[in-house]
Structure I
Amino acid sequence: ILLDTTGETSEIGWTTHPSDGWDEVSVLDDKKRLIRTFEVCNVAEPGQNNWLRTHFIERRGVHRVHVRLYFSVRDCASMRTVASSCKETFTLYYHQSEADIASQELPEWREGPWTKVDTIAADESFSQVDSTGKVVKMNVKVRSFGPLTKQGFYLAFQDSGACMSLVAVQVFFYKCPAVVKGFASFPETFAGGEKTSLVESLGMCVPNAEETSVTGSSGVRLHCNGEGDWMVAIGRCTCRAGYQPVDDEQACQ
């Protein structure tokens, strides 16, 4: 996990532009616990262009990240005096940087410095606010992007005229855990920069085991897929003469 605002109760303090766009507020969740959310609802005025930017998120060596968004959106048809420009979507962007250098002016609040990930649409919208003020008809969407090459990145959310609440944001990545397989140990390995990437990891034979040669290849290898699962083993190790397997090919004694 690189970022998680789920259940956050103190001020998150992300940057907004302009100042009368997104607003950070405290609301009750479905279990009547106080949480911090970001809301925007300037539907009566056309030409909305409201941006919300996260703080700098360290990449920590990962190549691809996934963003899980929890949000609710008001149904445009349920608002009597709404302009025809009312939206039920918002846009997710990211911007890579070698350091935390963002200001109120930079990166500029437009596509170009920012790379668009996707326009996010609600599967469910609500038509009236619950009397207790709690969040209703929650949507959960996951998007991913990469490959990442710089020290870190920012996320931005652009509103173009929706009445919505961004309830929580989680940013996470997949990795393959360190493992011993076929008498070989493999280190923890980050998933690749593309969904279909297979990242090769070179293994080392466990003590008292030796590599079994495979025609046309050298080294014992496993591949980490885009969701953090090991697959496609090449080569293997076996116990040396005088040693026998124990613990389901974990060791030789």
Structure II
Amino acid sequence: SDLEHLVQQLPAPFVLVGDLNAHSPLWGDVRQDSRGQMIEELLNDYNLCLLNTGEPTYRHHSHHSFSVPDVSICDPSLALEFEWLTHKDLCGSDHFPIILKTSLRDDEPAAEHWKFDRADWMSFRTLCMSRLSDELALSEDPVAQFTNTLIEIANQTIPKSHTSKNKLPKVPWFNDACKQAIKERKKAQRKLFRNPTAENVLAFKQLKAKARHIIKTQKKTSWQNFCSSLTSKTKPKTVWKAIRKIKGKKS
């Protein structure tokens, strides 16, 4: 009933993904359980589509077995718009990250930022003096005419940078130590998948824990260094910008 209420509240078209801990041969699992049967009934009752391709989404390190407890469901109108696949690396978890690729375009343009440090201020000033004259006040909409002229001058003299919406910002705490730890963890994982011996299991767990510890330490150190640089004169904007960067969020 909880799932039914959720589906009824979601505006179509929607995509519903999650670790539902549901097992069924319908999405590639080797066994069927009561949760899997519930999801199958939900798909039938609400005419929903399954995006899973049968690839495993979970690996049990002790038993060296794979299963599919993660389910991706969507509205029928989106069934052909997405390509479903799993990431090859566990990324420090026991679940493979799920990737949904789509051909749907986002009409919202990429964010643009003025690069004031590279502006040609001499040309900007010259153009403003020649084009922003008293004659603009005689136009039908002086404010709009002034604004449009000023933007045209800025476009000619101040360069812009384009930020992709899909590109994640680089976090300040991620350094060479984090990169090396993740590289070693991935190498141990590939070795374990090829040869699941007790020795390889232990090595992978150790490098997984090492990578987690290094990343956590670097995050903590970065936060401490930032806090130690704060003074009573630090602007709130600077503080919030740094917090967003540490969290990996866009400005």
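Among candidates I, II, the computation of helix-only ellipticity at 222 nm (-39500 (n - 2.57) for each DSSP H run of 4 or more, over all residues; to 500) that gave -14500 used structure II. Largest in distance in nm of label points 7 Å out along Cα→Cβ at positions 76 and 228 among the labelled structures I, II is structure II.
In this comparison of I, II, the computed figure 23.7 for Kirkwood radius over Cα pairs in Å is attributed to II. Comparing relative contact order in percent (Cα under 8 Å, 6 or more apart) across structures I, II, the highest figure comes from I. Computing FRET efficiency 1/(1 + (r/R0)^6) of positions 36 and 172 (r between Cβ atoms, R0 = 25 Å, to 0.05) across structures I, II gives 0.05 for structure II.
Read the figures in this text as sums done on the coordinates, not as results from a lab. Please read these numbers as outputs of a predicted model, since none were measured by experiment. Cβ atoms are built from the backbone, for glycine too; each structure is taken alone.
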